[in-house]
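*Asks:* Given below, in the form of structure tokens, are the structures.
Just so it is clear, none of the values below were taken in a lab; they were calculated from the coordinates. Treat the numbers as computed from the prediction; the structure is a model and nothing was measured. Cβ atoms are built from the backbone, for glycine too; each structure is taken alone.
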Structure P
Amino acid sequence: MNTRILPLALLLAPASAQAQFSLQDVQYWVGSGTDSSVLVIDFQDGSFDGQSFAWGYLHDGTATAGTMLNDVAAADTNLDVAIVGGFLNDITYGVHAGIGGAPDYWSTWTGTDIATMAMNSGIGEVLSNGEWFGCSYTDFAPALAPTEPFAAFAPFQFTASDVTYWVGTGTNSAVLVIDFQDGSGTDSYAWGYRFDGTTDGQTMMNAIAAADPLLEVVIVGGFLNDITYGTHAGIGGSPAFWSTWSATNLGNWSMNMGVSDTVTNGELFGCSYTDFAPALRPDLPVAASGPTSLPETSQELLQAYPQPATDLLHLNTGHAAQAITVYDITGRHMARLPVGTGVRSVDVSTWPAGAYVVHTGTAKRTIVVQ
């Protein structure tokens, strides 16, 4: 179990009610085919920053749960799965680890959503369309069903090569991600920081704030209190607080001890404004713009929701004026939207279920229609 030192106000804060995790909340899809399933892995380790995670899996209706586990692990560099003799032995994901017999074992579950999970006969089960397959690390006294998951993030959807605003000098580099979690559509931003040797979160944040006139950071007594950027504001205690995170890619965020944490070459340092019920990781950022303009959506931004889509698919290119084109996986043209900005919608109700590719500018992403 991870140990964190947190402000007393956060530890005493009541848990907030959350909507149940649904298929539309899945962000990371693996595989191909007309059928879709959800994989949930719950380490049951009591981690304050998440213990249960979900991936989406596309298949042709003949795949087994074991195939899904192996395929998702092959695609996600943060996930390792050990299946020995048809038995699910070990799973590790970032800082989380469930090793068979040390001390518990993996149980497997099936349902149509997280609320309907019931134990099944194991990873040899053939997946049906819409099935949720869960893995839960438990001592079987009693067996614990998977709990509400977080969406797993694609590891390299945003990297240092996507950063456009760099501060500092040196041979090493790190990325600062600040997520205001304010629901504004574009609320997570990234800056780059160059340095020699090692640095820490506070040094990096202060240097970037000194260079970017739109960014203001208030650190009091080593505690991150307030951040403002353009029209975004996260003020400590009004109503939430800033959490800080470390990662080597977007898919393995873990909460750290604060702004004094060491940052090394190639790492990400994240700040997320959250009520800690639960603590929310920084989400996919856009590159912060230069200091002479207001913060705006990167030219590469392409958001698609809900996922999977059934009736209307909403596509957002932010402030970037772009045309949008959608193809099926064979390259057949399905839709084209003229040059525009913001959120636009496509009626996909008559499209065959399966995967499609959305192109805008130089950005592209795979979406699912069900």
Structure Q
Amino acid sequence: MGEIPFKDVYFTSILRDEKGKKLSKSLGNSPDPLDLIEQYGADAVRFSILMISPQGMDVLFSPERMELGRNFMNKLWNAARFVKMNTSSLETIPELDEIEHEFQLPEKWITSRLHITIQNVNRHIKNFRFNEAVKTIYDFTWSDYCDWMIEISKISLYGDDLNRKKCVQTVAVSILRQVLCLLHPFAPFITEELWHHFKTNNEDDIIKTPWPVHDKNKIDSEAEQTMTILQEVITSVRSIRSSMGVPPAKKADLVIRVKNELLAENYEYIIQFLGGISSIQSGENISKPPHSATAVVKGMELFIPLEGLIDINLEKERLEKRKQELTRHYESVQRTLKNKKFLEKAPQPVVENEKKKLEEMNLELEKLTSNLEMLN
């Protein structure tokens, strides 16, 4: 008695429907949580509501927004299944410190990203910013771990270097275990289930497992910077292939005009594997090949020769036709938005939708014009 029972009070967000009305059974706009759990899963509902609940703001709720959590749970499950299938030969899971001397750029980078993630999650939880904590875990798991680390790991997992393969296997399992621990308070069921596939024989349930510890010495700014450039190169190559209609099965050549050739030389195998590239040529005085698509990344000029990859004349015709169609639509929406009667009578959401359409068409027109210039 006489002691303060607690010092902090957390007020949750108010859930409202898409029209801004507070969810209420009497209004009939409140979904049954059990129905949502039946449709999307308990963890997905819990995770989604946390993601869309910024601190101090009401939430515009709709059942469709629960798909965000369901998609994430599917992503996590598939990643765990891939890791399990490709690490079955591991008899024990060594501590990362034991094999740190074998790390190459991808392992240094993902370890650094993990410890930055732990640091940020801890800070957000301490400040009661649970949506930011969940988003931090989401971004690291979906992008850094699944989209980049796992994809890069396939080079070694499918290769012949057994020592390299074991190193990559160990990192893949260790990072996933840390992800499951970070995620457990927000998605307890799927993380407990997956934990039992990756825990050692003498370990307890995940709920009794120590919380991941942030180690500032594991943060490698040099690896982060190098990996960021590498990601931008690969993303630019993929973007060119997609926008120019290059078939996924066809390998392209890549020419890089750059003063320092170390990036291309040291990480050629990653660019080739993830970018669908057959050969890379780099140098300071390299000329741009004819009919090449172009991108610029951190002072590097990237050229992908398109001859032999696509029918250039056919692609020109396709782009010209699309540009003409889009220009007509663009001008039509422009006229609508200049019409005073429309602006006065149309509901605000309709006007905003037309403005959004105009912005999207303008971006596509710019891209079409750029692609046509490259082909010419």
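*Asks:* Taking distance in nm of label points 7 Å out along Cα→Cβ at positions 99 and 179 from the coordinates of each of P, Q, which one would give 1.7?
*Replies:* Numbers: P: 3.0; Q: 1.7.
Here the read-out was taken from Q.
*Asks:* Identify the structure, out of P, Q, from whose coordinates distance in nm of label points 7 Å out along Cα→Cβ at positions 155 and 307 was calculated to give 1.7.
*Replies:* Values: P: 1.7; Q: 3.0.
Matching structure: P.
*Asks:* Follow-up. Taking mean count of other Cβ atoms within 10 Å over residues 115-122 from the coordinates of each of P, Q, which one would give 13.4?
*Replies:* Values: P: 13.4; Q: 19.9.
Corresponding structure: P.
*Asks:* Let me ask something else. Tell me which structure, out of P, Q, gives -18000 once helix-only ellipticity at 222 nm (-39500 (n - 2.57) for each DSSP H run of 4 or more, over all residues; to 500) is calculated.
*Replies:* Q
*Asks:* Compute volume of the Cα convex hull per residue in Å³ for each of P, Q and report the one that scores greatest. Mind dumping the intermediate values first?
*Replies:* Numbers: P: 148; Q: 221.
Answer by largest value of volume of the Cα convex hull per residue in Å³: Q.
*Asks:* Once distance in nm of label points 7 Å out along Cα→Cβ at positions 75 and 339 is calculated for all of P, Q, which comes out largest?
*Replies:* Working: P: 3.4; Q: 4.1.
Greatest value across P, Q: structure Q.
*Asks:* Identify which of structures P, Q gives the largest calculated value of mean projected area of the Cα convex hull in nm², for residues 67-234 alone. Please list the in-between numbers first.
*Replies:* Values: P: 14.1; Q: 10.1.
Greatest value across P, Q: structure P.
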